[in-house]
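Asker: Down below are the structures I want you to see.
Every number in this text was worked out from the coordinates using simple rules, so none of it is lab data. Because the structure is predicted, anything quoted here is derived from the model rather than measured. Cβ atoms are built from the backbone, for glycine too; each structure is taken alone.
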Structure I
Amino acid sequence: MKKITLLFIFLISITIHSQRIRGVVLDIETNKPIDDVHIQVDKEIIVTNRKGKFSFRVPKKWNKKLFVSHVSYQEKEIVYQPEEEKFKIYLVKKSISLQEVFVVGNKPNEKLKYAELPDMPKRLHSFASVVNDDKIYVFGGNKSQEFDVAKKALRDADERSIGATLDLGIFLRRIRELNSYQGYNDEVYVYDVKNKTWQKEDIKVRNRASHSASLIGDKVYILGGKRLTKNRRKVYLDGKVEVFDVQNKTIQVDDANPHQAVDLETFTYKNRLIALGGSVKEKRNGKRVYTKKVHSYNPKTGNWYKLAELPIKGEVSTCLIEDKLYFFHSNEDKESSTIASVDLVTGRFKKEGKLLYQFEKPAIAKKDKTIFLFENGKLLTYHTETRELKSYLIDLRLYASKSYFFNDSLYILGGFIDDKIDFELRPSQKLYKIALEEFKKTRIRKYVKL
């Protein structure tokens, strides 16, 4: 059995050694590594890690060209030389800021341009947030750093081994050394859009993630999500409701919450809090069990009410426009994403159509009649009156982030990066801003009228 295992590992190492190209991206002036650089290899986009490193498997039919881009550096096209198994790419910083860039001529940009704003105090994804008086309030969130131990150890051993034979000692040592970190945040951060500043509040919230928050008057209702056990090996549903007073900076905790779920949706309608959907259990095979329940909370009486169940089941994201609630829904197998709507006055449910891409839990924001959806390099707009669906590309490879709309600009905050090089899921603390006019300057990748 040991011989078979060693042979299997040896064959894998030979395959990786012969098909994978590695490199690093550096600042030409400082010689320091640059993270979050986007490298296009054929049809695949690779993102450099915090050490500026990247790697990729050689495509079968490849013209040996690499297209390298970063928001703060000049774009560069490189022709790979076969003898360069490990090579360095140097980038030159842009001399002007993104806000000063003007498009000349009629040729549209291939991807949406954006500007970087001050970082959030911590790297987070799956947090709850609300908007109030040109401020973004962030509550809790997931700060875990997770990776595939076996793949990462195998990659590290392959890099440090001499020749084509894998050093089994290095592989086993890395298996023992590597540990994913599990942790949820208990802090409250406030971003002032006008002053472009972050502030950490003195008050603490429950350390949970994948929860939701909604604003009614001057109070933020925080509920749902999951918490970690003391040994951080298991998670459980959070049954508490926290009420954060924006003016007094105080928190009250309510034990009554009939809607306990992960990645639930909440919104405010006619001074009532509505909670719907989410997952209530995760099976051993990783599949989630979703609820179709919907609950309403009256803040004046403190009573909860059970409403009619959702007509759909699976991962649901929502956006309220006037009296109509729009659903962006992935089925339980996450094979397709659709748009649906329900008229909250008449109760009429309508299937709008299919999305252009498969989404899991996109960041959603709205501007008048237009809904913006973002996830993993793709940004969609859906106009609820014309029913036009448009897609754009953007160099932001983020999942589980949040988005907001202020003063004709779309903001994207946090999320996590699925790092294929280091085999890790790494949270982000970045805040990005996309001016609305950039959509007019950028090529529409796909278009459909539903």
Structure II
Amino acid sequence: MEYESYDILFVDESHRLRKRVNLGPYFKIFDRVCNALKLDKQNTSELAWTQLRSNKVLYFYDAKQSIKPSDVDAIDFENLKNAANSINVKLHSQFRVKGGNGFVDFVNNLLDNTFKDKEFKYNDIKYDLQMFENFSDFVNELREKNQKHQLSRFIAGYAWPWISQNDPSAFDIEIDNIKLKWNSTASDYINSDINAQEVGCIHTTQGYDLNYAAIIFGPEIIYNPISKEIEIVKENYKDRNGSATIRDNAILKKYIVNIYKTIMLRGILGCYIYACDENLRNYFKQHIHTFNKNKNTLIEIAEPKDIKLVPFENSVPLYSLKVAAGEFKFNDSIPEEKFIFVPNGIRITQDHFACKIIGNSMNKIVQDGQIALFKRYNGGSRNGLMVIAEYFDHQDLEYGSCYTFKEYYSQKAIDEENWRHEKIILKPKSFDSNYQDIVIDPNSISEKTFSVIGIFECVIKE
């Protein structure tokens, strides 16, 4: 940068720009650039470099992702934001996690302990957030997700020394007799650990997108049940560059909490949590559903008895999955008594309908007897979605019909010209392992024998 000038410079993740603190081998390069730009190396930063070497700069900045003492001070960005020639634009949405802004707000409230409703529990059918009490379940579930979706990785706080860096036969992390290693490579760990055998840290995962992120809260972060605050145990924090110059525990806590906020937002489809500290686990369990416990996606609202049902305004048709093919008469004339009330706050269209779910093959999502809301399938990717499918060559034992409610998964083969289905799998989501996948050969079906009817949205009634 000392030799180049730019008309417009884009700086992504600008909270990672550095000042002259704990830079290790980078000290020499930092000093050289400062000398070339005629800057006082002790009182400047890479932020100043970008200002000097470009006419216009666009910074993408998030103070909550500042995770170490070498990061540019927040006050420097505040001064820049307040400058007369600066334009400030707030990004109101993000496109990484399926949980959207609601999940981002939840993570901030969880780790800052700022819930207004102390009994609030995260519940979003679009995002798989689960708390684990058993570390073996935590490991197995993440690896299962990796086999299915790929790009599912373990990430931990820096609470264990990196022993295996110098001794490849050693393990770094041991929890409940399960031994794991830190990432064996510091370069592109995410794409090298394809079988999810290792554990990454903030330095090897920041800036990456994953399908599932399994977060280990290490012994450096605990919950004090007396003060009801999250606290930091400095001696358990092993990142020397992240703590060497910090004397104030409040500052260290800010960095460590920001680390966990950052890594909790890596997973597009879901985030799994395990905490080493029992008190922290108990605090998290107040706000996160626990694995192997029935996850309630029901919107708690009583059905009004004196409200007139208006089709597709406050009600949708209720269908039976026990009927013969052809029952789903979308947008046709449906007797009003077959409509069911939909709670306020749920947007519905004429493509929406409801079904009573029978049995336990999907009880991780919907309980036996609950009524679920679906939206008519009109095309697009179905992978990973919970669907009602019509399959004439299969009779669902729970429904006694050709309809089944399962998670849809398609395995594809790609050649030079196009792609094709190798097989379609309808997967149960049950706590009972006796339920088996329904595997379909695409060559044996047609639009007349197999079709996806609707996509699951939420539970609306017990």
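Asker: Going by FRET efficiency 1/(1 + (r/R0)^6) of positions 172 and 364 (r between Cβ atoms, R0 = 41 Å, to 0.05), which of structures I, II comes out largest?
Answerer: On the way: I: 0.35; II: 0.80.
If we compare FRET efficiency 1/(1 + (r/R0)^6) of positions 172 and 364 (r between Cβ atoms, R0 = 41 Å, to 0.05) over I, II, the biggest value is for II.
Asker: Out of I, II, which structure matches 39, 28, 22 when semi-axes √(5λ) of the Cα gyration tensor in Å is calculated? Let's see the in-between values first.
Answerer: Details: I: 39, 28, 22; II: 47, 25, 24.
Value 39, 28, 22 for semi-axes √(5λ) of the Cα gyration tensor in Å corresponds to I out of I, II.
Asker: Thinking of I, II, which structure, once distance in nm of label points 7 Å out along Cα→Cβ at positions 76 and 116 is computed, gives back 1.6? Provide the component values of the computation, followed by the final result.
Answerer: Working: I: 1.6; II: 3.7.
Derived from I, not from the others.
Asker: Shifting gears a bit: For distance in nm of label points 7 Å out along Cα→Cβ at positions 52 and 372, the calculated result is 6.1, so let me know which of I, II that is. All intermediate terms of the calculation are to be shown ahead of the outcome.
Answerer: Working: I: 3.2; II: 6.1.
Traced to structure II.
Asker: One of I, II was used to calculate helix-only ellipticity at 222 nm (-39500 (n - 2.57) for each DSSP H run of 4 or more, over all residues; to 500), giving -5500; which?
Answerer: It was calculated from structure II.
Asker: If you work out FRET efficiency 1/(1 + (r/R0)^6) of positions 124 and 292 (r between Cβ atoms, R0 = 25 Å, to 0.05) for I, II, which one comes out largest?
Answerer: Details: I: 0.30; II: 0.85.
Top value of FRET efficiency 1/(1 + (r/R0)^6) of positions 124 and 292 (r between Cβ atoms, R0 = 25 Å, to 0.05), among I, II, belongs to structure II.
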